[in-house]
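Listed after this line are the structures, all set down as structure tokens.
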Structure 1
Amino acid sequence: MGKHTSGSKMTAKMCGVALLFFSLLVLSGKFLPPTCYFQFSSFFFQLISLSLTLTDAIATRKIGVNYGRLGNNLPSAYQSIEILRSMRAGSVKLYDANPEILTLLARTNIHVSIMVTNDEIISIAANQTTANKWVEDNVLRYYPDTMIRTILVGNEVLSSSSDAAKQIWNHLVPAMRRIKISLRAQDIRNVKIGTPLAMDALQTTFPPSNGTFRPDISTSVMVPLLNFLNSSKSYFFIDVYPYFPWSADPINISLNFALLQSNIKYTDPGTGLVYTNLLDQMLDSVVFAMTKLGYPNVRLSIAETGWPNAGDFEEAGANIKNAATYNRNLVRKMAGSNPTGTPARPGALIPTFIFALYDENRKTGPGTERHWGLLHPNGTSMYQIDLTGKRASSDYEPLPPAHNNAPYKGKLWCIAAPGVNLTELERALTFACNQGNGTCDSLTPGKECYEPLSVAWHASYAFSSYWAKFRSQGANCYFNGLAQQTNRNPSELHDFK
């Protein structure tokens with residue numbers, strides 16, 4: 001303990017000297033050339049980051065896990081907490097402040113991140129009493145036995161640009177300030193406040209030095225947000241998924257580069273920094289975007305990252321081998337004894353949460369949305385992974401081969417999933433046919449697809465027709481779990497007869 005105190009004091013002195021030197025440069029008007037300024041800024045950030053890390057409760061090398069519950073077949077909260085403990089997860093991130101889970105997490109030594117839901121932001125921003133009540137109900141009731149260390153206000157609130165969403169934008173930072181006031185009134189000072197944003201908050205991300213926030217949020221939202229995070233010594237929480245840019249451009253982006261295991265090197269022409277993986281590129285684009293707004297030293301935390309273990313036919317690369325490879329490499333990078341940071345912030349400790357604990361069958365959207373889990377819904381491992389980062393790659397059992405790393409080029413149909421409830425299937429059939437555009441014209445009596453006369457056949461035709469007509473507008477082959485993709489022509493199948 002004495003050594004830690006001594007180290008903290010020494011680091012503080014070093015930071016003081018660096019700050020004095022930097023201030024003298026600015027006051028003298030002798031600004032550094034861009035490359036030199038960046039190098040000094042990086043060094044200065046490392047000193048500050050080291051000083052804060054010595055006492056910052058969230059800054060743990062143990063990997064965290066996102067515990068989502070959008071499934072109707074998941075283990076109980078009690079079983080899930082026991083699973084997290086057995087996995088040696090350092091922290092858990094919730095998407096609300098569930099009372100049962102927070103009670104069960106007491107005295108587990110697991111750090112906890114709770115969330116103010118998007119729907120609560122405006123009311124909390126408008127009234128300090130409401131904020132106080134939220135903190136009373138969701139923090140004070142469990143703290144300190146439950147090690148709540150982060151309160152995240154909203155989830156990807158800047159990803160939607162509807163009029164209703166923009167109202168939340170304007171109330172985001174005020175709500176964060178209200179929560180901070182409530183915590184300070186209770187003399188709680190070891191809980192960080194932030195908000196997780198998706199990469200779509202950036203207008204440009206490549207090369208990393210060109211990272212820039214979207215113009216519609218840059219001044220109105222990002223500047224006050226960064227000011228709050230900087231003054232409160234909190235983190236910029238980012239949801240970052242290399243899978244998505246890779247899957248959108250697998251020809252020009254190497255799969256191994258996305259999986260954190262490439263020998264490829266990319267040099268940023270603006271800074272000369274050398275990148276060996278896509279994750280570092282994406283993280284540093286955020287660093288440079290913050291720097292452009294005058295906040296070069298706000299620390300990063302990865303609120304979500306991962307790789308899908310399965311998906312639809314056209315979702316290339318979504319398989320167990322790639323998911324295991326990415327997450328294992330991620331853990332070694334972020335939880336190793338010597339944090340590597342990123343090229344712009346070498347050695348920086350980046351608190352990281354893997355998405356997700358389970359596959360969640362009630363999530364909407366394409367197939368990958370339901371397949372990010374480290375575990376099957378029954379609690380068994382999807383693949384082996386050591387969240388401490390100590391296990392060598394050679395110590396893992398062989399993974400099943402990946403058969404879908406190349407984009408799928410065949411035909412696809414959307415059909416009724418086997419064994420589903422027929423009443424629900426009829427409702428989905430009615431929904432699809434009511435969308436118009438001739439979706440179900442061929443199902444009328446006397447038309448070529450009217451027979452066989454069964455709910456499953458009619459639903460399968462309607463689903464495929466709907467998907468074909470509205471896919472370009474974002475329609476998915478899901479229908480609340482009642483549909484699935486097939487690469488066999490339904491008219492050749494006998495399941496519907």
Structure 2
Amino acid sequence: MKKIGKYVLGVDIGTGSAKTILSGFPGQAASIFTVSYSTRHPQPGYAELDPEEVAKAVFHCIQQVVDTQYTAPAVISFSSAMHSLMAVDNLGNPLTPLMLWSDHRSKNEAADIKESVAGSEIYQRTGTPIHAMSPMSKIKWLQNHQPQTFQKAHKFIGIKEYIFHKLFKQFVVDYNIASAMGMFDFRELTWYNQALAAAGISADQLSLPVNPATAFTQADSILVADMGIHNDTVFVIGGSDGCMAQIGSGATKEHTATLTIGTSGAIRMVSNTPKVSANGELFTYVLTDNKYLIGGAINNGGGAINWFRETFYPASSKSELSTQIDAAFAIQPGAGGLLCLPYFAGERAPIWNSDARGVFLGIGVEHTVAHFNRALVEGISYSLYNVGEALHQTTGRIDNVLVSGGFTASQDWIQLLSDVFQLPMVLQAELDSSAIGASLLAWQHLGEVDAWHYEAHDFLAEYRPTQQPAYAKQYALFKEAYQQLKGIFPKLQPH
């Protein structure tokens with residue numbers, strides 16, 4: 001067995017891959033190993049993973065990184081995607097596949113709960129918008145559509161809980177993940193009875209909520225041997241990808257927002273006081289005991305750009321993505337009057353409409369492929385600004401925005417966002433902010449760093465007032481177009 005060394009691992013459990021980074025110094029990633037897995041869509045609106053495949057990928061990632069070292073990690077900490085849900089028996093064996101945030105099968109259950117007498121109070125107490133992404137809605141769907149499975153279920157858990165049960169035979173959930181389930185009172189840090197009643201379950205059917213810094217030791221000996229780690233390697237439960245990204249980007253002070261565009265997108269900001277948006281547009285998640293994360297996520301980020309390329313240019317490769325984005329910025333702001341509502345996968349914040357659909361509006365014979373690319377990039381940016389407006393109204397002030405995600409390879413896109421938001425955009429130095437955030441909690445456990453005072457910033461884009469009028473005009477049309485079309489979207493659903 002290897003001796004324990006002076007390094008930590010940050011593990012990010014995503015919806016498309018598991019990733020492990022080795023950190024030999026707080027905030028830095030010395031090496032990265034990734035294992036991908038595929039989402040299954042057995043029916044329209046379904047999005048599932050095999051939980052056992054994900055668990056194997058996580059343990060394999062850890063083992064592959066440890067194999068490159070002469071010593072074992074001192075601490076392993078975790079980040080995980082939010083809103084996943086599966087039913088398990090009393091031994092932790094899966095009774096269902098793992099439903100992802102993008103699984104919309106429970107949209108009718110979500111609508112029923114939202115429109116119920118308790119709907120508004122549930123949002124006010126949990127801070128989670130009532131939507132098909134929410135595990136609360138998914139649990140209700142299981143009760144309505146798979147009653148036998150529902151009755152057999154010992155617990156309803158997410159993917160990180162499944163992995164921690166394999167490691168420690170305990171059902172535990174960190175505050176970040178718990179407060180994204182739609183059933184957690186984010187002020188009292190306990191399960192909220194009225195939300196549990198709406199889902200049709202009791203608190204003992206969910207995991208025990210714990211602080212993200214909670215540490216565990218003496219993991220399953222077989223898994224320890226398989227991963228090549230030491231029996232005394234410490235596991236820190238960590239948090240959700242969004243919350244860990246906030247820590248990893250160094251945006252832990254009020255009035256500094258983070259903006260991420262990956263497959264989806266999000267804008268978030270830390271608050272020292274618990275707040276919810278007036279109209280239910282935003283989430284409020286527990287970051288730690290006395291800090292909260294307020295913001296909103298959109299469904300259609302880089303995934304919309306990939307969809308456009310793969311649908312209309314199936315022979316192209318992912319390496320041509322940068323060419324696609326470069327072509328967009330050869331067109332002037334406003335895309336020649338072409339407007340895009342990029343709701344190709346429905347939409348979360350701030351409209352929370354699973355029925356919303358993608359639209360290109362104003363198509364003329366003068367428009368080229370580059371115009372469509374420009375309109376798409378602008379539409380994604382307007383979607384994020386729409387969330388940003390609600391965030392500004394809820395928190396009172398946004399001073400600057402730290403940006404991360406694959407889109408940051410394009411300085412033009414960062415500049416566009418700065419012009420749309422009318423705020424400076426700061427590029428963080430590390431792109432793997434969720435895994436970095438998890439690793440910072442590991443370093444904090446060792447007493448090497450205060451995760452709440454880490455900073456890592458790089459490129460700065462300043463707002464250019466000369467560009468704002470074109471974007472302001474298109475953004476006003478963007479909001480008006482949605483209002484005009486939202487009644488039509490449900491009529492377009494496949495039957």
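Nothing in this text is a laboratory measurement; each read-out follows from the coordinates by a stated rule. Keep in mind that this is a model prediction, so the values were computed, not measured. Cβ atoms are built from the backbone, for glycine too; each structure is taken alone.
Summary of computed values
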read-out	value
Origin of the derived value 1.0 (distance in nm of label points 7 Å out along Cα→Cβ at positions 304 and 376; candidates 1, 2)	2
Distance in nm of label points 7 Å out along Cα→Cβ at positions 160 and 192 from the coordinates reads 2.0; which among 1, 2	2
Computed 4.3 for distance in nm of label points 7 Å out along Cα→Cβ at positions 64 and 280 - originating structure among 1, 2	2
Structure (1, 2) behind the derived value 172 of volume of the Cα convex hull per residue in Å³	1
For 4.5 (distance in nm of label points 7 Å out along Cα→Cβ at positions 128 and 480, calculated) the corresponding structure among 1, 2	1
Structure (1, 2) behind the derived value 0.95 of FRET efficiency 1/(1 + (r/R0)^6) of positions 80 and 408 (r between Cβ atoms, R0 = 41 Å, to 0.05)	2
Read-out semi-axes √(5λ) of the Cα gyration tensor in Å, for residues 416-463 alone, computed value 29, 10, 8, structure in 1, 2	2
Kirkwood radius over Cα pairs in Å, for residues 224-311 alone - structure with the largest value, from 1, 2	2
